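Each in structure tokens, the structures are laid out below.
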Structure I
Amino acid sequence: MHVIFVNYGDFEGPSGIHIFHLANALVSLGVKCTAVVPGCAEGADQFGSPRFSTYSISTAHRLLPPEDRQVIHAWTPRETTRTMTEQLRRRLGGIPYIVHLEDDEESILNAYLGSGSQLRGLWRRFRLRFGRPKRPLPCPGRYRRFIERADAMTLIAEGLKGCVPHPLPHLIFHPACEEEVFKLPLDADQVLRRKLAISPEDIVITYPGNTHAANRQDVLGLYEAVWILRSRGRKVRFIRIGKDHVHFSNPFPALLADAYRYLPNVPSRKIPDYLAAADILVQPGAAGVYNDHRFPSKLPMFLASARAVVSGNGAWVDGLSDGRNAVIVREPTPATLADAIDELIKDPEKRRQIGQNGREYARARFSWLENARRLSDFYTSVFTHRRIQIRS
């Protein structure tokens with residue numbers, strides 16, 4: 001069997017991390033893997049030693065040969081992935097393809113098209129269909145047809161099952177995280193804190209995540225929660241890692257002053273270092289169209305780090321136990337988020353125990369190798385299903 005992962009971007013961000021670890025785990029099970037990206041194919045080694053081949057799409061056109069039992073795993077139906085998948089299928093003889101969903105593409109698309117003026121929305125729709133948008137996004141209409149013609153789908157969250165056309169086979173698996181995160185010391189890393197001019201007495205909240213139109217309000221709520229805590233006299237420091245893909249002007253960075261560190265260019269492989277410097281990790285977000293259909297890739301890493309995790313009430317909290325392995329804010333607002341964090345600040349022992357329980361939960365629930373075993377079986381079932389369809 002030969003699995004060809006096609007990613008909408010190069011080896012960066014959560015998607016690149018997921019493909020890297022899944023491909024390595026599949027290779028350990030005897031499955032041949034290749035990853036194809038739009039541009040630079042040399043970035044996979046930032047996550048470790050890749051045991052699979054990597055190609056840019058231009059190189060894949062020249063060097064990737066047709067083989068028996070090949071399948072494309074298209075990482076999301078974004079327009080870049082769709083066009084690369086169709087190009088490869090023409091070269092490789094119409095091999096089966098599976099579409100992976102990380103988010104509800106429709107809610108992301110609506111958030112992108114609906115932000116700003118009506119004229120801007122029309123211009124963005126035009127660019128999605130005929131030009132090159134700045135961000136990898138699905139193209140209206142085309143991405144739905146791409147899903148409908150797929151042989152199967154994989155999903156990152158239960159809530160995405162409604163996006164699967166009947167009777168398309170599908171598999172749900174959650175992301176996992178690197179083994180090194182499970183080995184982070186329980187005590188905060190004071191060396192990195194000193195480099196950031198953070199004292200041992202400060203409470204550090206770290207949030208690694210990009211902002212876009214769909215999660216902008218959630219991240220703003222976290223900024224405001226930190227500001228509320230500072231207003232109460234709490235010695236809180238906020239480290240924010242990630243890029244802003246939307247206009248993100250807000251007063252809180254200025255209000256937080258020296259309590260705020262914005263680090264947009266931290267490489268993915270360095271994020272565990274910043275988790276190690278934290279005391280509390282927060283996954284903001286209220287139940288709704290966007291958060292009911294996702295599973296944040298950072299959550300397994302948060303839990304595995306043994307830091308106390310505070311979370312909003314998105315669909316990802318199913319299975320977590322409030323007060324045992326996480327703190328779940330059932331009606332998340334900036335004020336209630338601040339209250340939940342404040343309780344942990346006041347009770348270091350509770351904070352430590354929740355963090356350790358979270359690590360145990362992550363160890364039992366999130367494994368790249370287990371995901372790879374299930375995927376290998378799923379790929380085999382896709383080939384079997386396709387043969388039956390051809391015969392009938």
Structure II
Amino acid sequence: MHLIQARILSRKKLYPQGKKIYEKLVKQYPSSLDIHADYAEILLAYGEYEMAMKEIQYVLNQNPNHLRGLRLQAAFYDHLNLPSWSFTTYQRLLDQYPNDSGILFDYASQRSNAGHWHKALNAYSHVLETAPDNIYALRATHNILRERRPAINTQFVLHEGSDGTNRIHQQYSWRKTLTKQLTFRGIIDAISLQTPDTLSIDSNSIQQHTIEFQMEMYPHLQMTGGIFHYAGAGSELSFYGKLIYHWMPDLESQIVILRQTPWFDPVQATTDDGSYDECQIAVAKTILSTYRLNTIVVYRRYALNRMGHYGKRLGWHMDISRQVLIQPNTTFQLAMDQASFSYNTENRSVPMVPEETTYSISTYTQGQPLSSLTYVLSAGYRWDPRRSLAGFF
């Protein structure tokens with residue numbers, strides 16, 4: 001009777017009352033794995049991740065092959081947006097229930113979330129072999145095929161700088177999947193810089209054409225490389241590369257290298273064919289099961305007229321984030337950025353900030369009230385104590 005009451009209260013969103021009853025029940029019936037699983041499911045639904053994981057671990061310690069316990073463990077990783085963590089759990093489930101369409105569908109969804117589209121497609125195919133009328137598997141299969149067919153994407157961004165410069169960035173890209181591991185993209189960027197009269201700098205435009213290839217070598221490595229030619233702020237053939245390596249499901253690192261990239265912020269750099277080289281190293285780690293820690297170090301070397309080095313900038317970024325709501329998906333983040341710039345010449349034609357330290361608090365929310373409507377909202381507050389600057393974004 002108390003178990004039914006706890007379930008009703010929880011499903012009516014009277015979580016605190018339902019939780020109190022569950023706490024009494026797990027103490028009164030410690031050997032009932034169903035009660036522990038029920039309690040874990042409610043904790044998971046309301047974002048009590050640490051407590052939910054303890055209950056799930058208790059169930060699996062008593063019975064490592066407990067169906068509901070394994071399903072909850074996989075759902076736990078899904079809630080934390082760690083799909084690759086769930087693969088071992090799903091493999092244990094599929095070893096016991098190889099033709100269970102529900103397990104196969106969830107496994108396929110997690111593969112899709114991790115970007116393993118070809119493995120997701122195989123799993124959805126298996127679902128449809130056992131349940132041909134599964135409308136969700138049909139839609140998911142259609143979505144993968146639609147995403148992987150040749151596609152044209154457009155993007156438009158308007159940015160207004162503190163000096164009054166308006167930057168209008170238009171991007172047009174064409175993507176084609178060549179193999180299950182290799183993807184090709186052709187990209188055209190048009191950047192318009194509209195400067196105010198107070199700067200005495202002519203407005204300018206930059207055209208950039210890019211050829212990019214991306215290769216995924218499951219399960220650890222993803223490589224992206226491209227070459228591009230730009231004109232407007234000088235003219236140069238440049239290249240970039242990115243390597244992402246997944247050491248473990250909760251740890252990944254990334255290296256990005258850019259060579260001869262056009263430099264147009266501040267806009268004064270465009271008058272002397274400004275460019276920069278960049279090396280970026282990033283590490284992302286999940287800690288305490290629910291927090292995501294990101295650390296990025298960026299080194300840039302700037303040049304004017306392709307001659308010598310104008311200066312160098314060393315930057316460091318760290319943020320920690322946590323999902324605080326499931327529906328709608330809401331994440332809270334704290335971040336810190338620090339950077340320093342040093343000139344290598346007496347020339348000061350492009351003004352740079354010598355030292356900056358900024359802190360920010362932000363939140364990000366994404367929801368889908370309708371199948372055809374998705375919204376994304378983000379807001380935050382950032383301040384720089386060195387320069388006494390602060391503002392909302």
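Key figures for this structure:
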| quantity | calculated |
| --- | --- |
| Given 20.4 for mean count of other Cβ atoms within 10 Å over residues 260-267, calculated: source structure among I, II | II |
| Entry that produces 53, 37, 33 once Cα extents along the principal axes in Å, for residues 156-323 alone is calculated, selected from I, II | II |
| Comparison of I, II by relative contact order in percent (Cα under 8 Å, 6 or more apart) - largest value held by | I |
| When distance in nm of label points 7 Å out along Cα→Cβ at positions 292 and 340 is computed for each of I, II, the largest belongs to | II |
| At a computed 15.9 (mean count of other Cβ atoms within 10 Å over residues 204-211), which of I, II | II |
| If helix-only ellipticity at 222 nm (-39500 (n - 2.57) for each DSSP H run of 4 or more, over all residues; to 500) is computed and equals -13000, the structure in I, II | I |
| Origin of the value -0.34, -1.27, where log10 I(q)/I(0) by the Debye sum over Cα atoms at q = 0.06, 0.13 Å⁻¹ was derived from one of I, II | II |
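No lab work stands behind these numbers, since they all come straight from the coordinates. Remember, it's a predicted structure, so these values are computed and weren't measured experimentally. Cβ atoms are built from the backbone, for glycine too; each structure is taken alone.
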